[in-house]
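Listed below are the structures to be examined.
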Structure 1
Amino acid sequence: MSSRPVIVLCPHFAPDTAPTGVIMTRIVEELVAKGHAVHVVTSLPWYRQHRVEATWAGCLWRHEETGWGSITRVTPFAGKDKANIPRRAAGFFGFSFLLGVRGIFAGGVGRKAEAVIALSPPLTLGLTGWFVAKIRRAPLIFNVQDVFPDAAITTGQLSNSKIIALAKWLEKISYQSSDAVVVLSRDLQENVRAKLARPRASKVHVIANFVDSESIVPRSSATAYRDAHGAGAEKVVMYAGNVGFSQSVELVVEAARQLPDVAFIVNGEGSERLAREKEAKGLSNIRFVDYQSVDQLGEVLASADLHVVPLRAGLGSVSVPSKAYSIMAASRPILAAIDAESEVARMVTNVGCGRVVAPDDPNVFVASIREMLEDPTELVAMGSRGREWVMANASPQAAGEAYHRLILSLNNA
């Protein structure tokens with residue numbers, strides 16, 4: 001292993017079930033395979049219920065040594081009310097402060113690090129990463145999963161002008177103080193580059209998220225999960241993911257209302273789930289299911305005949321629904337209600353693994369579901385094309401290699 005460690009600052013890590021935690025866990029595994037020592041500083045597991053899980057509760061932080069470095073977990077100051085922006089902001093700052101304190105000590109206080117990788121959201125980890133990188137005398141790689149505050153402003157979550165100004169300042173400072181900014185798509189790259197002075201624009205790199213195509217594989221839709229949630233021989237349409245402000249899950253409810261002979265499953269949790277359940281009251285063909293464990297993801301995805309990816313208009317350039325890669329790995333077709341010029345829309349269209357429609361248009365959305373389900377042979381073909389593309393283009397090994405090369409280049413600059 002390298003004599004200098006990589007310090008990873010992230011909001012989630014295994015066994016936490018958040019998608020970004022799954023991604024960062026695999027990136028760490030790939031970096032370790034490349035010979036890096038890695039020290040992870042993250043939260044105590046809390047994603048599933050938005051509170052620290054019972055087996056991890058009762059302490060401010062926990063530390064464990066591993067064969068490749070260490071993992072330090074701190075309290076996330078989690079709250080269930082995601083709509084309470086001031087409460088969430090205070091929690092993010094508290095969490096980021098604790099993460100920074102523990103990041104200084106990770107792998108040995110004062111020891112020079114090979115790199116610091118900080119993940120956003122929360123955006124506050126940009127300054128935390130800068131602080132830790134300065135103390136540890138290492139380059140900072142700022143990984144941006146969603147561009148904030150753009151998404152919050154577009155969805156109406158953030159409207160206070162003073163908070164918006166503060167968030168935009170924090171965003172700009174985070175980009176400027178990073179030695180490299182990693183984003184998931186060309187859309188996000190253009191977004192971030194536009195906020196930087198021209199000489200700094202070249203430090204924005206695209207490293208797409210990936211999917212574990214070894215654990216998510218094509219399989220029969222006749223699963224125990226499907227049976228457990230009352231979906232028998234009828235066609236099943238699924239939305240699997242966060243039920244929040246950014247996702248137009250109300251389209252799924254409307255589709256259930258207009259297509260009574262189709263079973264709909266919303267597998268996920270989030271700030272808008274209760275509102276969607278109220279909208280669906282009285283509909284017998286839609287089920288709301290809590291998050292499943294990571295090792296059940298392949299079964300969950302296989303249980304549907306068609307998956308939907310609904311993202312609100314205007315968010316295509318600030319958020320990438322990485323769930324699309326998992327759906328493709330499971331060899332299932334996608335109906336994406338998303339901005340036409342977004343990365344996901346281009347991918348679905350170019351690969352031929354589904355159909356793209358305008359966001360937030362229930363009539364077009366429902367009509368497309370009806371038409372796609374009427375051609376089961378084409379659904380199978382779409383799924384197969386998606387699986388083939390993932391195997392060639394979205395592997396964990398490729399992402400790990402990209403981070404490895406980026407770390408080396410920053411240390412040799």
Structure 2
Amino acid sequence: MTYLGILRNKKISTLWLGQVFSAIGDALFEIAITWFAVKALGNRAGLIVAAGSGSGLLFSLFGGVYADRWNRRKTMIVVDILRALIVLSLPITARFGALQPWHLAIVTASLWVLGAVFNPSLTASLPILVPESKSLREANALMDSTWRIARAIGPSLTGFLITQMPLYDFFSIDALSFAISALAIYRLGNKPGWQPMHKESQEKPLTELVHTLIAVSQLPFFYWALVLSFFSSMSWSAVFYIGIALLCKELANGNIGTFGLAMGAYGCASILSNLFWGGVNPKRPAIIMFTSDIIFALGFFFFAQVHSTLAAIIAIAIAATGGPMKDLVMRYLIQRKFPNHQIGKVYSLRWTISNLGTAIGLLLSGPLFQALGTRAGISCLAFVILGCGLTGLIRFFKEELNEPIVDQQNA
């Protein structure tokens with residue numbers, strides 16, 4: 001089935017369109033929050049995003065537990081409504097000239113906490129809507145493409161939108177996008193499988209998490225990928241959320257348009273990569289996942305050396321192609337290597353490890369960029385990501401990894 005074919009599934013197309021609008025809103029939110037933070041705090045801007053990732057870290061594991069207990073459709077609708085109301089507080093406050101860094105931090109933290117419940121619920125819902133393996137890979141690619149499309153469209157709209165509205169109204173657009181997402185999910189209707197049923201739902205949350213850790217430990221390459229993702233996420237987040245903005249600010253003398261172009265290039269390149277990897281059957285998943293880190297590292301290192309906007313855009317595009325390689329393979333493995341009642345928890349485990357790396361990376365980004373400078377700091381972070389990729393390849397390159405992906409949805 002082609003991407004056009006999977007979009008003929010009315011429920012998938014409805015869900016996808018809702019997530020596209022939501023992701024575009026998130027991309028505009030990301031640009032606005034980063035720019036406000038950089039202008040207010042300079043190289044300490046990472047503290048704002050760190051507030052979010054740190055809060056997400058505290059709740060993400062248990063978010064997966066409850067995503068595997070509650071009705072997933074109702075959970076996603078409620079979360080989207082709450083996110084819309086929370087984000088709407090930013091433009092209202094800004095209109096009165098009272099927007100403060102602490103307010104940005106609180107809203108960012110709240111969104112990460114709610115995302116810790118929404119994201120595993122969404123991932124665990126896809127096998128319900130499209131149980132066939134090939135269709136599931138393509139559905140994963142479509143859902144993954146939403147925020148990649150957003151990173152192409154959202155930043156590209158920045159130059160136009162900033163001439164039509166104040167920057168704080170980017171938050172208003174994000175709030176509206178959450179409402180659209182909630183409506184799309186509501187239209188999916190009731191369906192068997194929204195409410196997971198398993199004996200684990202009667203156990204204590206910590207017991208469920210222990211069972212999940214045991215299951216993950218039985219897949220060596222997946223376990224290694226999770227461990228190394230801590231270090232790669234730590235370095236990636238410092239570059240992506242702070243380093244790119246700082247270097248674009250230097251290249252363009254504070255013009256936000258250059259930052260928007262760079263983020264747009266990242267989104268476009270990741271979409272093209274998504275179109276390719278979404279149709280690939282991951283017979284050697286470890287090789288694919290660890291190679292993605294090497295591509296990220298090369299792109300970021302090139303970015304740190306450039307002195308023109310065009311070269312910066314090319315470098316960011318190179319780095320972006322690595323994202324879908326890892327994300328799509330890991331999501332598909334989670335959905336096919338683990339039973340339905342564990343999908344949310346395994347996804348949340350991955351999210352927790354990445355959030356931990358992200359939080360630490362953002363907290364260290366300020367001192368790192370201040371001590372080494374923007375270019376040298378990005379280069380050092382690129383070498384850390386390169387080390388993660390090479391470590392994984394050395395460990396698994398010679399091992400036979402083409403065992404079939406076993407469908408355990410009904411286990």
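Structure summary
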read-out	value
Which of 1, 2 leads on mean count of other Cβ atoms within 10 Å over residues 294-301, largest value	2
When relative contact order in percent (Cα under 8 Å, 6 or more apart) is computed for each of 1, 2, the largest belongs to	2
At a computed -12500 (helix-only ellipticity at 222 nm (-39500 (n - 2.57) for each DSSP H run of 4 or more, over all residues; to 500)), which of 1, 2	1
Answer label among 1, 2 for the case where distance in nm of label points 7 Å out along Cα→Cβ at positions 30 and 118, calculated from the coordinates, equals 1.4	2
Origin of the derived value 0.45 (FRET efficiency 1/(1 + (r/R0)^6) of positions 182 and 278 (r between Cβ atoms, R0 = 25 Å, to 0.05); candidates 1, 2)	2
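Laboratory data are not the source of any read-out in this text; all were calculated from the coordinates shown. Bear in mind that the values here come from a model prediction, so they are computed numbers and not experimental data. Cβ atoms are built from the backbone, for glycine too; each structure is taken alone.
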